[in-house]
1. Once mean count of other Cβ atoms within 10 Å over residues 86-93 is calculated for every structure in 1, 2, which label goes with the largest value?
2. State the single structure among 1, 2 that was used to calculate P(r) over Cα pairs in 5 Å bins from 0, in percent, giving 1, 7, 14, 19, 20, 17, 11, 6, 3, 2, 1, 0.
3. Given a value of 10.2 for mean count of other Cβ atoms within 10 Å over residues 30-37, point me to the structure among 1, 2 it was derived from.
4. Suppose mean count of other Cβ atoms within 10 Å over residues 94-101 works out to 20.0; of 1, 2, which structure was it derived from?
5. Quick one: distance in nm of label points 7 Å out along Cα→Cβ at positions 134 and 158 came out at 2.2 when computed from one of 1, 2, so which one is it?
6. Could you figure out which one of 1, 2 the value 0.75 for FRET efficiency 1/(1 + (r/R0)^6) of positions 118 and 174 (r between Cβ atoms, R0 = 30 Å, to 0.05) was computed from?
7. Taking helix-only ellipticity at 222 nm (-39500 (n - 2.57) for each DSSP H run of 4 or more, over all residues; to 500) from the coordinates of each of 1, 2, which one would give -11500?
8. If Rg/Rh (Cα atoms, Kirkwood Rh), for residues 102-197 alone computes to 1.21, which of 1, 2 did it come from?
Structure 1
């Protein structure tokens with residue numbers, strides 16, 4: 001791993017698929033929402049999936065994709081309430097807590113940078129309590145642009161006076177990592193096993209880890 005941890009002062013961590021198991025979100029958006037949409041509209045679930053798939057696809061990489069208010073309006077379903085309904089399925093990925101505790105014992109700034117909607121954050125923090133490990137929690141909704149956008153990183157480093165040469169970003173999204181690299185970040189780590197129900201998938205473009213056990217002894 002070509003990262004000089006002794007020169008790092010800031011760690012940026014994504015949430016869904018990096019700290020929390022993406023199995024929940026994949027189930028929620030690709031199974032539970034279509035089911036409830038089908039029931040509401042009295043249609044077959046496969047018909048619902050075929051209807052919803054292009055709607056979701058069209059909004060990928062945009063802030064709307066991550067916005068509960070947007071989907072509540074578009075689908076005429078209370079998405080927040082549905083998330084609460086299945087919140088027992090939310091879980092932390094392996095070795096995350098151990099890693100966060102190790103970070104907290106080091107003189108590092110630890111920031112969560114997530115595309116998740118603030119209402120979604122409340123649900124997941126209530127379930128997992130991972131928010132206690134962070135100095136700051138930043139949602140892309142605070143800046144009006146997703147992490148896939150150059151402006152997100154510009155606003156982030158200016159607000160928190162971040163030196164990107166002394167910063168590590170860990171994320172499961174290749175699009176987000178690519179955006180950060182284009183901005184100038186050099187220390188980038190890809191979490192290659194974001195969904196515990198799916199085999200890991202590494203990228204040749206970034207340093208890959210399957211879980212945080214691989215990082216605990218680096219600092």
Structure 2
């Protein structure tokens with residue numbers, strides 16, 4: 001992605017935290033010369049992304065080529081009005097956090113490993129529930145049928161890029177105005193965006 005130096009984030013743990021908090025990502029591949037994207041829940045396990053898709057989705061067939069794929073994760077984002085700047089010469093923009101991950105997928109064919117992957121995915125998303133659901137008690141035949149209907153895969157992370165576009169290129173007083181406006185917003189995502197901006201150092205050349 002287009003990544004000016006003052007927006008770049010290369011701390012892998014920070015980028016991993018974005019993935020963990022926003023794990024419903026977009027998988028992008030090329031199928032028959034055309035781009036194809038699927039929206040999927042991912043788990044980050046060590047330096048590997050783990051996911052699955054419907055077997056009826058032809059995208060997984062592209063994995064067999066050994067080509068690299070792209071996974072996109074979006075963090076907080078929001079509209080920024082020029083009214084929030086002290087500077088008068090400005091135009092609207094959009095602040096956001098995005099992480100791009102590149103790697104070569106490996107299909108997991110082993111039924112036991114595939115089942116374990118699904119159990120971990122369920123456990124991760126049920127963790128906040130007072131009565132977490134699990135696959136325990138479901139008929140074996142039903143589970144086996146469900147597993148046959150999906151393709152489990154993992155993507156060892158070969159490269160990762162992070163963009164935190166948070167007005168680092170603006171003057172401190174402009175950034176302060178944006179943070180104050182976002183804090184007054186009723187939108188929860190704007191509050192998170194304000195917190196991120198407050199914790200970011202501006203570009204020294206701004």
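1. Numbers: 1: 15.9; 2: 10.5.
If we compare mean count of other Cβ atoms within 10 Å over residues 86-93 over 1, 2, the biggest value is for 1.
2. Working: 1: 1, 7, 14, 19, 20, 17, 11, 6, 3, 2, 1, 0; 2: 1, 6, 13, 15, 15, 13, 11, 9, 7, 5, 2, 1, 0, 0.
Derived from 1, not from the others.
3. Details: 1: 16.9; 2: 10.2.
The read-out comes from structure 2.
4. Values: 1: 17.0; 2: 20.0.
Of the options listed, only 2 reproduces it.
5. Numbers: 1: 2.2; 2: 3.8.
Only one of 1, 2 returns 2.2 for distance in nm of label points 7 Å out along Cα→Cβ at positions 134 and 158, namely 1.
6. Numbers: 1: 0.75; 2: 0.05.
It traces back to 1.
7. 1
8. Values: 1: 0.94; 2: 1.21.
Derived from 2, not from the others.
A short reminder: the numbers here are calculations on the coordinates, not readings from a lab. None of these values were measured; they are calculated from a predicted model. Cβ atoms are built from the backbone, for glycine too; each structure is taken alone.
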